[in-house]
Structure P
């Protein structure tokens, strides 16, 4: 599977904080329960990385997407650390 992202980090690469910030920006806004349900569903999809054999996934991300401080500087930092961790 391959994906290119020029605006948001692909869902399979998102941290919980980033997903929450992304869903929180939606207008009209999700209710608190809907927001939690969407974040939980997004995080549940990450089980794909636990499969054996590991899936072959390719993601191309625009540099601006990587640098966008959605959710704040600490969310950005943890997101970059997360990407480094799963890249290898």
Structure Q
């Protein structure tokens, strides 16, 4: 019966730690992300055609073969520049 009491005390300790440490930690992280997003520039980065970036040794097996799977047309440049900006 003493192991049951000990187990109950351990679960109570973890429950308290979850509410006192984990939840405030998550809240602080969410606040940090929110504040950094407020100061983040939403402008497109300048395109610099470095030869070692955006190397395509073979085509991607989806779409037109030139865009990565998680391609973002606002932030990810293609080898010849951003989409829609000639």
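Every number in this text was worked out from the coordinates using simple rules, so none of it is lab data. Keep in mind it's a predicted model, so treat the numbers as computed, not measured. Cβ atoms are built from the backbone, for glycine too; each structure is taken alone.
Can you say which of P, Q returns 10.2 when mean count of other Cβ atoms within 10 Å over residues 20-27 is computed? Structure Q accounts for this read-out.
Matching task: 74, 34, 22 is the computed value of Cα extents along the principal axes in Å. Pick the structure from P, Q. The read-out comes from structure Q.
Given that distance in nm of label points 7 Å out along Cα→Cβ at positions 12 and 28, derived from a single structure, equals 3.4, which label among P, Q identifies that structure? Label of the source structure: P. In this comparison of P, Q, the computed figure 46 for relative contact order in percent (Cα under 8 Å, 6 or more apart) is attributed to P. In this comparison of P, Q, the computed figure 2.4 for distance in nm of label points 7 Å out along Cα→Cβ at positions 36 and 60 is attributed to Q.
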